[in-house]
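Structures given as structure tokens follow.
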Structure P
Amino acid sequence: MIRDHLKQLVTQAIQSAQASGDLPAFDIPAFTIEHPKQAGMGDYAASVALQLARAARLAPPQIAQKIAGHLQPGDIATAEVVGGYINFRLTPAFLSRQVDEIVAAGENWGNISIGAGQSIQVEHGSANPTGPLTVAAGRNVVIGDTLANTLAAAGYTVHREWYVNDAGNQIRHFGASVYARYMQQLGHDEPFPEDGYRGDYIGDIAAHIIAREGDRYAGLPRDEARRALGRLGIDAMMESVRASLARVRITYDNFFSERSLYESGLFERVLPVLREKGLLVEHDDALWFSEDGSPIVDAGTPVADLDEATKSKLQNQKSKPVQAVVIRSPKVIPDPAERPTYFASDIAYVWNKLVERGFDRAIYVWGEDHQGDVPRLLAVTKALGLDPNRVTLLIYRFITLMRGGQEVRMGKRAGNIVTLDDVVDEVGADATRYVLLSRSIDTKIVFDLDAVKQQSEDNPVFYPQYAHARICSIFRKAAETRSGEAGEQRSEGAAGYTHPSELNLIRRLLELPEVVELVATTLQPHHLTTYAQSLAATFNAFYRDCRIIGEAPAVFAARMKLARASQITLARALGLMGMSAPERM
């Protein structure tokens with residue numbers, strides 16, 4: 001990236017200034033090259049002189065002048081000292097050459113290598129398979145998929161996984177719900193469970209099972225039939241989920257079964273690691289994880305009732321240790337297979353990711369209702385002897401869905417759900433993905449269906465796509481009127497770029513690798529939507545200010561090449577977001 005090259009030039013200039021005696025000897029600190037916040041101050045700026053004031057025993061402007069005196073940027077940029085800053089302005093000659101580089105890179109334009117092949121697993125989606133994929137879960141999968149796309153572009157080896165929650169309490173309720181509808185449709189008087197899932201889709205699942213399996217489960221003991229029908233229901237739901245994901249262009253490398261953590265014996269193999277460290281505590285017939293091995297103290301237990309050792313330990317704690325139930329009491333859950341908590345599964349799952357499969361890093365994309373689960377997963381990762389820095393938990397805010405000026409209430413258990421398919425049917429896959437990406441993950445999104453359906457150039461959802469379609473129309477018109485004139489000459493000399501709108505567009509095109517790095521390091525995919533908007537606006541300004549079709553051959557060829565570079569970059573940005581790059585709109 002240009003920024004990295006400029007940083008290397010500044011480093012070399014500091015070393016040269018030290019070697020000549022213009023600056024004293026000191027260790028060069030870590031510093032950054034950034035875009036100036038004020039317009040007109042150049043393309044990049046180095047503030048390293050501000051950091052060196054104490055080490056160099058000089059004022060920052062003097063340090064900046066001495067560094068600038070040793071800079072050798074060639075024809076890449078000109079340098080100017082402003083206060084304690086060294087500002088760089090890219091030259092037209094250098095910018096012109098970059099157009100050819102972008103065209104030559106093609107679909108690989110924007111790829112960088114900061115990942116260096118490290119393996120990252122991005123686990124996203126992973127909603128309980130107790131109903132269709134909702135639009136609320138849609139934000140999860142779109143965030144995860146876009147991050148996976150961008151991390152791959154940043155040089156990481158990416159594995160995409162959906163964690164199928166096919167074990168535990170919610171699955172028991174789901175199986176009981178399917179069983180009730182199954183029996184009712186077969187003519188049996190079976191009451192529906194009070195805590196069951198009441199959506200119409202439960203009846204659809206039951207009808208599907210009857211069509212395939214008949215009444216074979218009606219004669220089984222109730223608990224056995226509920227478990228069997230629950231598993232068949234999960235299979236049906238996951239088939240539906242896969243179909244919904246395909247509509248928004250999301251694929252996975254693996255669908256991982258929570259149940260397999262127990263059936264494979266992994267959970268029983270991992271638990272002794274914590275037990276041997278004294279971090280598993282029996283309390284009230286349940287098994288707890290205690291981060292520091294301290295006793296479990298109920299919130300309502302008077303201090304006077306505690307033994308002296310427990311009192312002393314609690315009083316000496318600087319912060320409350322993480323404590324969480326791993327296996328529930330048989331008094332609460334009679335069936336041993338259903339006693340492990342979600343946290344129990346998390347323990348085995350993080351071990352599976354980091355040890356058994358050996359991913360360098362594991363990224364979890366979780367909804368805001370899991371915020372409280374973050375400390376315990378990080379605590380148990382450390383307790384297992386693993387580096388918690390290898391685990392990243394992204395917590396995203398939920399969405400508010402609006403239609404006709406009114407909020408649409410959603411709840412899977414009550415049955416009043418709005419599925420991802422429903423929204424795609426109304427506004428399309430591209431608009432759905434764009435809206436769900438348009439804000440930082442820690443910001444709540446208001447998804448106004450009526451506003452998104454207004455397909456116009458003023459709608460930010462369609463703006464980058466319109467720009468791409470406009471470029472395609474330019475190529476079609478050029479093919480009709482000036483076929484063969486957009487030759488292969490390089491964008492230099494007479495075919496170079498001098499118009500401010502041309503140069504501004506090239507500058508914007510060159511930001512794509514930086515945006516890829518920004519998303520890959522901050523794990524905030526909304527930067528891609530911001531970039532796509534600004535790129536489309538910059539291209540439209542170029543199109544307004546710089547005639548293409550009617551120009552002389554050299555200018556026509558150069559601007560056609562710039563349009564091609566713009567098309568490549570727009571398509572790349574849209575592709576990273578999982579959106580299409582239409583040729584007509």
Structure Q
Amino acid sequence: MQITDTLAALVAVALESAQSSGVLPAAGDVEIKIERPKLAEHGDFSTSLPLALARSMRMPPLKIAEVISSRITRHDIVGKVEHAAPGFVNFTLSTEWLQSQVDEVRAAAENFGSATLGAGKRVQVEFVSVNPTGPLHVGHARGAVIGSSLANVLEAAGYDVQREYYVNDSGNQMRVFYDTLYARYMQAAGHDVALPDPAYPGEYLQELASDLLKELGGNAVSKDRSEAIADLAPEALKRTLEDISRVLGLLGVKYDNWFYEGELLTSGRFDRVLDLLEDSELIVERDGAKWFAATKLGLEEDIVVIRSGDGGPTYFGTDIAYHHEKFFERKFDRVINVWGADHHGHVSRLHALVNALGIDPDRLTIIINQIVNFKNEGESLKFSKRNNVMVTIEELLEEVGSDACRFIFLSRSPGSHMEFDLGLAKTQSSENPVYYVQYAYARMSSILRTAEERGINYQSADLSLLIHEQELELIRKLIELPGVVERAAESLEPHHLPHFAMELARALQKFYEACRVVSSEPQDLEISRARLQLVDAARVALGRTLDLMGMSAPERM
């Protein structure tokens with residue numbers, strides 16, 4: 001149980017006691033919120049419940065606060081309860097309980113911070129899902145980091161999580177890709193074949209076509225265009241996806257499943273789902289195309305699902321079958337899509353679709369991550385291969401590394417625009433938040449190694465010696481992690497993790513400045529042992545935070 005849940009339960013019991021004895025009048029159902037006060041002198045936690053009750057009880061909120069605080073029962077977690085104007089009940093955590101948490105954190109080890117919020121519910125997080133037509137560019141990196149970290153957080157919160165990449169291996173973009181590949185393949189074989197219009201630009205397809213010619217041979221050269229593409233396409237798709245997977249792996253991103261759009265078409269699911277919508281009169285034919293009748297559901301315009309002629313299904317068309325498959329075939333309790341800013345207009349459409357399929361729209365969440373602006377030495381960067389400015393995720397990783405990418409992309413909420421400062425990301429100083437946090441972990445590891453080298457055994461330390469203000473503040477900070485994980489999982493906002501990591505690193509810095517951990521003086525041995533246990537607990541908390549962010553926890557720097 002979280003600290004806030006425990007305190008809320010104590011307040012509920014106190015309120016009920018006061019009402020049953022007639023000291024306070026009945027007030028109906030109320031929500032008890034436990035929050036952190038803005039000022040440290042007001043304690044560790046506080047509730048403004050008396051302010052909310054004042055009107056219905058027709059009593060001064062301060063008097064209500066006084067009554068409730070006087071009836072809070074004794075609990076190990078609570079050191080002091082006070083009422084304060086204009087109507088707050090303030091709690092200060094027990095010093096003895098705080099000291100005991102050092103052992104609790106160390107015992108939990110890599111599971112520290114886990115919660116039971118999800119209760120095993122099945123959640124799918126689908127992210128990146130870029131058309132497999134070439135290397136991933138820097139614009140895809142933020143969504144990759146947000147999606148993978150969110151999946152980590154949900155897993156830590158007790159959900160059964162599946163990470164999925166939706167492979168758009170059908171449709172118009174892939175036709176253009178394969179048409180361009182064929183032209184490049186023929187050119188590599190010495191034939192004067194013009195590029196199609198439209199065509200995919202860039203060097204990637206030239207290199208891929210040359211590799212296919214060398215490794216698969218020139219058998220496709222003598223075949224007509226459609227047969228040649230049928231020969232080349234499977235290997236081209238396989239290699240492109242392998243490269244996407246490899247680069248995402250460098251960024252610390254792994255998937256549980258790669259789902260192919262083509263399966264929706266070949267399995268007949270697309271046709272079956274369209275039939276369901278037609279039966280509900282939500283598919284209409286117009287101008288030779290089939291449309292989803294979104295205007296019947298309150299949207300401003302209908303949406304094409306099958307293009308006129310032989311155009312085939314649209315992206316939205318296959319999305320219909322894809323989301324039907326997620327909810328009805330694989331039976332996910334919740335689906336989360338992490339999309340780029342260019343998909344913003346698609347959100348209301350998909351929610352309308354899900355509702356039309358008879359699914360509670362709240363079971364589908366679409367997270368839009370905004371565009372990232374990059375700068376270096378104060379100047380904005382415009383990505384262009386022609387101007388030799390990096391354009392791919394792999395180039396970004398070569399420049400600053402995976403850990404810096406992940407921390408910085410996570411540091412702001414997905415919906416906010418952000419600037420990525422390449423120069424700062426490479427700076428090895430406290431100005432760089434990535435370096436600052438990882439150095440805090442490395443420093444704790446160094447202190448524990450020093451203790452081991454000096455033969456100091458701190459496993460059975462006397463934790464009651466931890467009474468210094470900065471020792472207790474450090475404990476207060478590190479035990480916040482379970483609440484941070486739960487809050488991040490509830491709000492689907494993994495940016496709470498880097499903020500917590502920075503706060504914990506600052507608390508460690510203040511602790512080091514005030515408290516010497518390893519002392520060579522015999523009389524300081526016992527306090528050193530207690531502080532070493534505290535350092536070990538803080539290392540557990542920071543290490544788990546880094547792991548949830550998909551970052552490394554360096555033992556040395």
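A short reminder: the numbers here are calculations on the coordinates, not readings from a lab. On a predicted model such as this, the values are computed, not experimentally measured, just so you know. Cβ atoms are built from the backbone, for glycine too; each structure is taken alone.
For which of the structures P, Q does the calculation of mean count of other Cβ atoms within 10 Å over residues 200-207 return 18.5? Here the read-out was taken from P.
Computing mean count of other Cβ atoms within 10 Å over residues 120-127 gives 20.5 for which of P, Q? It was calculated from structure Q. Identify the structure, out of P, Q, from whose coordinates FRET efficiency 1/(1 + (r/R0)^6) of positions 48 and 392 (r between Cβ atoms, R0 = 35 Å, to 0.05) was calculated to give 0.75. Working through the options, I get structure P.
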